[in-house]
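What follows is a set of structures for review.
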Structure 1
Amino acid sequence: MEGGGPLRKIRVKRQKIKNLFLKYPILRRAAIVLGALFVVFMIIFSILTFKQNSFEKDVYAMQTEGVEQFQKRKNKNGNRINNADYTAADVRTLTPRDLQKVDAAEQINQYGAGLLEIPEISLRLPILEGMTQANLSVGAGTAKIDQEVGKGNFALLGHYMTNRGVLFGGLRFLQRGNIVKVTYHERQAEYEVTDTKLIHKSEVQYMEDPEGKEKILTLITCDSSREGTPNRLIIRAKLKE
C-alpha cells in the first residue's frame, strides 16, 4: 500500500510541473518573466507604501499641531473670519510640497474656527474657515459662509488619506450610529451618522441646506487617493437633541 500522504502529493505535483517545463521551455521562460515582474511589482509597491505612510505621518503631525494651536487660542476669537475663501480654486490632491508651504500655527491663528472629533476612528481635527489648499493641509474646511453648528446643513470638506485618524482618511470606516462631535466658534453639537454614499463631484446639492427644519452634518472627501478621481464620499449625520 502506498504511503506518504500530503507530502507525497506535493512531490508528485512538483514533478508534474517540472516535467511540463522540460517539455515546453517557453512555459519555463514565461514563468521566469512573470516571477521577475512580480518581484519588481512588490518592490515598487513597498516603496510607494513606505512613502505614503511617511507622508501621512507628516500630515498627522501638521493636524496635531493645528489642534494644539487651536486649543491655545480657542477662547480668544469667537468672531467670524471675514477674509475666508470658499471657492476651492486651489484645492487639489495633497502633496508633500503643499505641507512645506504651510505653517500650521499661523493657519490656525488666521482661520481656526473649531474642532471635529470622531472617537470611532480616533479622529481629532481642527476646523478652518474656508476651502483652500492651505486650510485642508491642516484640517477640515467649512464649505459655506455663515454656517452655524446645529442648524441647517453644516458642511465640511477634507482631503482623503489612506490611514484612519489622518484628515478625512477614516471616513470610509464610519457606520450608522457613530457619533461625530463638532465645536465651532465656541458652540458644541453632537451628530449621529445616518448615511454614507458615493456621489459625483458635480452633485453640489449635498452642501445645500435641507428644506424644513432638518439639522444635519455633511462631511465630504474624495473616494480614493487617486489624483483626479471624479467621485466623492459623503457622510451624513443628524443632530442629537
Structure 2
Amino acid sequence: MKANELISSSIIHLHPDDSGERAIEMMEEMKVYHLPVVRNNFYLGILSESEILSWNNPSEFIHEHLDELSSPSIQASQHLFDIIEKVEKNSISVIPVLDEKNHYLGSITNRKLLYTIAKSTVIKSNGSVIVLNIKNTDYSMHEISKLIESNNAKILSSYVTSTPEMEYIDVTLKLNTMETNSIIKDLKRFDYNIVASYEQKDNQDDFIDRYESLMRFINT
C-alpha cells in the first residue's frame, strides 16, 4: 500500500498566519500532536504542540517560527513500511505526503497507519511471531530466511527496530506456522538471541474482539 492511498481526509493543515493558540485548538480537535504548515500548496514544515508551548507566548504567529520547523515528509509513491519508518524515526503523529514537485497532498496519521497494519491479512493470519535481538554487524535477513525455510516455514513479514546509536537491533518476524520449537532451537544453535515468541492459535474470535477494541480506542 502506498502513501497516497493512506491520506487522512480529516487532517487540516496550518497556515503561517495561524497563531499557536489556533494550532493547538486544531490539534486537540483532530486528536494529533503535530500538524503540517502549508502555504500556496507548498509544504513548509511540521509544527508540534510541544514547540508551541516553548514559545514566549502561544498567541505568536507560526510565520515567526518557520525557521525552527523540521520538515519530515513522505513521497506519494512510497510504501507503507517506508511511512512507518519515517514516523518512528521522527516520533510524529502525522506525516505529510508530497508529490514529485513537493506539492502538499495531505497527511497520514499514526492512527491510520495502525488501522491499516491491524487490518492487513499478514497480521490477522494464523501463525507465530519471533523477536530476535541481533548485533547490527551480524544482521542478515538472507541467512535468517534460509534457516527458517529449512524448517519448512516462511516469513510473512518482518520489521526492524533500531536507532543510529544502537549497537543491537530488534528483528520481528511473522511466520506462517505455529510450530516454532524446531525453528527456535535452530536459531539458538546459530547464536541468535530470541527475546520473545508468540503463537496465534485458533483464537480468531478473541483476535477479532481485541482488534475491534483497538479500533474503538484509536477512534475515540
Structure 3
Amino acid sequence: MSPQFAGLLSEVAVMALPAVFAITFHEAAHGFVAHRCGDDTAWNMGRVTFNPLKHIDPIGTVAMPLLLFLASGGKFLFGYAKPVPVSFDRLRHPRRDMVYVALAGPGINVLLAIVSALLMYLVPHLPGSFQDWTQLNLEYSVEINIILAVFNMIPLPPLDGGRVAVGILPDVLALPLARLERVGILILIGVLFLLPMIGDKFGVDLNIVGSVVEGPVNWLIGAIGWLTGVRVG
C-alpha cells in the first residue's frame, strides 16, 4: 500500500464519524419538524431518531463517497442519505411548513458546527493520546456540517434550498421550479460530474457547484470562528 493511499484511508477514517453524525442529525431534524407540523410519516417509520443505521444508505452514504474520495485523491466527495419521507399534504400549513421542514436539516448542521467548535475548548483537558484525534474530528465536523448545510441550500429541488424556494416564491416561479423535483437530481449530477469532466477536456474550469458553495462555506466557517473564538481549519 502506497503512503499516499494509506494517508487517504486514514483521513477517511477520521472523517467518517463526523460525517455520520452530520447526516443523522440532518435527516432526523427534517422528520422531527415535520412531526411537529402535523405529518407523522417519518415518526411512525422510526426515522426521527439519532440511530445512524436508520438513515445511512449503503451506496449513497458509504460506497459512493468512499470511491469518489479515493479516486480523486481526496479532492472530491459526494454522497447522500436515505431521504426522510414527508407527506406535505399532511402538514397543517403545507407551503409554510414545507419551508420549516426543509430548513431544519441545514439549520441543525450549522448548530452542530457551532457546538463542534465550542467542544474544541475541551481538547487540551483530554489525555494526550486523544487530543490530536479529537481535534481533527471536531475540525472535520465543523467543515462537513457547513458544507452539507450550504450544499443543501442550493435552490434546486429535491435539495432543501429548492423546497424553501418553492415555498416562498410566487406561484409563477414556484410551480415551474417544483416541476424539477423529479429531474433535479439528474441536473445536479450533470452539474457535479459531467460539466467538470467536459471542462477538463477543454482546459476550462466548469466546477460550478464548487464555485457557488466555496464562498458561503468559507464565510460561515469564519463566522463560527469569530462567534466561538476558536480557530477553525
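Just so you know, all these numbers are worked out from the coordinates, no wet-lab data involved. Here the structure is a predicted model, which means the values were calculated and not measured. Cβ atoms are built from the backbone, for glycine too; each structure is taken alone.
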For FRET efficiency 1/(1 + (r/R0)^6) of positions 25 and 161 (r between Cβ atoms, R0 = 41 Å, to 0.05) computed as 0.75, the structure of 1, 2, 3 it came from: 2
Computed -12000 for helix-only ellipticity at 222 nm (-39500 (n - 2.57) for each DSSP H run of 4 or more, over all residues; to 500) - originating structure among 1, 2, 3: 1
Structures 1, 2, 3, by mean projected area of the Cα convex hull in nm²: label with the highest value: 1
